[in-house]
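Multiple structures are listed underneath, in structure tokens.
Bear in mind that the values in this text are calculations on the coordinates, not laboratory data. Note that the coordinates shown come from a computational prediction; the quantities given were computed from them, not determined experimentally. Cβ atoms are built from the backbone, for glycine too; each structure is taken alone.
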Structure 1
């Protein structure tokens with residue numbers, strides 16, 4: 001198995017507790033999004049899993065073993081923590097060749113990942129001439145070099161253009177479909193909602209959420225339906241909704257109603273009973289951004305007064 005297991009993981013820096021008794025699993029076959037405000041402990045947790053920092057207490061294993069004990073670790077775990085860490089005077093190809101040689105990988109694999117990352121035509125350029133997005137692609141290429149079973153990416157969309165964002169999104173989903181363990185830290189809510197199957201959310205070093213994406217969204221939302229009918233049918237549908245105990249409110253363009261607490265199948269059946277043609281019928285729920293901000297209100301290390309006020313109003 002390639003599951004990442006975190007058990008009672010704790011990290012203190014002097015009197016500051018960066019990670020507080022974390023216990024969770026990152027499992028294969030799905031993309032796990034790793035969220036939390038600045039200072040929540042996400043990067044520290046990843047570093048602890050990789051043995052780059054020593055925990056104060058607790059432990060983390062990958063496939064039942066500490067990362068430091070893995071033979072040929074690049075073949076087992078691919079990591080992107082800092083795309084700026086590559087030596088600027090090396091070419092992209094030589095950077096990857098150095099990693100490949102030190103891990104017993106063939107040079108042909110270097111060419112494969114350069115092409116996969118869209119850098120095949122610039123492999124001979126020095127890294128210091130690369131844009132932020134190109135360096136990010138190179139970091140992802142390095143993470144894929146050993147064809148690993150586990151992939152850990154910290155802010156992989158950082159600096160990528162729209163085409164690059166679509167590429168990394170589809171790449172992560174494909175890796176998960178292949179049965180690999182994919183763990184992705186990100187602060188981009190819209191992006192995370194497009195690729196993550198499961199969410200782990202931290203706040204001030206503590207675990208706030210460990211749930212499938214849809215279960216998390218459902219837990220932070222009250223059922224709500226948006227329905228659109230012909231303008232002349234709107235009052236009749238609103239009256240029928242009221243008789244069932246719900247409340248219909250006009251929303252947006254004429255003929256559009258929102259019904260709090262109801263589900264689309266209920267309102268659809270009601271409209272059919274009343275003989276009202278439905279032009280649009282949608283179940284609505286909180287976006288990941290809304291659910292996340294509501295969950296982490298007060299858990300951010302840095303929060304503007306305006307942001308705090310907005311979160312309280314939405315709550």
Structure 2
């Protein structure tokens with residue numbers, strides 16, 4: 001009888017709320033969200049098109065930039081249609097399996113992007129610290145292997161996550177205070193013991209994002225050490241300038257990610273609206289800003305974009 005009652009009262013769908021308390025102005029809120037979505041899709045698509053069609057850009061730095069653009073496109077596509085569906089059509093219901101799949105793809109693409117940022121840091125490390133061997137170290141086959149390892153590592157680490165979520169019983173309220181399925185919110189809906197999921201999520205954060213960030217910081221320590229040993233002030237500035245775009249993109253990715261983790265860790269000290277805003281910043285800002293940063297700060301890409309649009 002108990003099993004029957006558990007099944008009877010277990011909700012079969014989650015309800016997404018969009019932005020709680022702002023339901024009356026969802027249509028107006030959708031305008032900047034839609035513009036950001038369109039700019040993200042167009043910006044990353046333009047980056048991919050330019051790198052693919054210009055043979056002079058078939059270098060390691062730009063191949064890694066292509067990988068970054070692909071992950072940004074995936075993040076935008078995996079979340080924004082759901083958000084806009086709530087704002088425009090009040091399409092709030094999402095099945096458990098669809099929600100778990102969205103959690104999987106958001107986590108996979110986020111961790112893959114972290115791996116790509118690590119690869120880009122290694123690219124700058126080799127270019128500045130060992131420029132004579134740059135072409136022999138970062139060969140196309142090796143770059144392809146690095147990209148494949150980044151993807152497989154993400155799949156291997158994230159695959160157990162939706163399986164764990166699927167094992168739980170969701171017999172509490174089924175309303176998620178977001179416009180997409182965020183893992184932290186889904187876990188709150190479970191009435192089972194979720195300590196295993198919490199432990200595994202902590203392991204994921206440390207073994208992927210934490211590990212990548214540590215290696216990136218070590219790479220830049222070595223880069224700074226090499227740059228400071230250069231006698232020419234002009235040469236030092238030129239070397240550092242090649243890292244500016246990567247540093248900006250790295251900050252755009254890691255700062256919202258770490259901030260979101262801190263906010264959920266100390267959720268009692270933050271209002272729900274702050275959590276919702278930061279969750280959207282975490283997924284919206286990097287795909288929006290990354291192509292803009294590289295278009296502005298990378299001269300070959302900027303020049304190619306200008307030639308394309310002038311023609």
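Miscellaneous remarks
- For 2.4 (distance in nm of label points 7 Å out along Cα→Cβ at positions 144 and 200, calculated) the corresponding structure among 1, 2: 1
- Comparing FRET efficiency 1/(1 + (r/R0)^6) of positions 56 and 248 (r between Cβ atoms, R0 = 41 Å, to 0.05) across structures 1, 2, the highest value is found for 2.
- In this comparison of 1, 2, the computed figure 4.6 for distance in nm of label points 7 Å out along Cα→Cβ at positions 48 and 256 is attributed to 1.
- Comparison of 1, 2 by Kirkwood radius over Cα pairs in Å - largest value held by: 1
- Relative contact order in percent (Cα under 8 Å, 6 or more apart) - highest-scoring structure of 1, 2: 2
- Structure from which -25000 was derived, helix-only ellipticity at 222 nm (-39500 (n - 2.57) for each DSSP H run of 4 or more, over all residues; to 500), options 1, 2: 2
- Structure with the greatest value (metric Kirkwood radius over Cα pairs in Å, for residues 24-207 alone, set 1, 2): 2
- Comparison of 1, 2 by mean count of other Cβ atoms within 10 Å over residues 136-143 - largest value held by: 1
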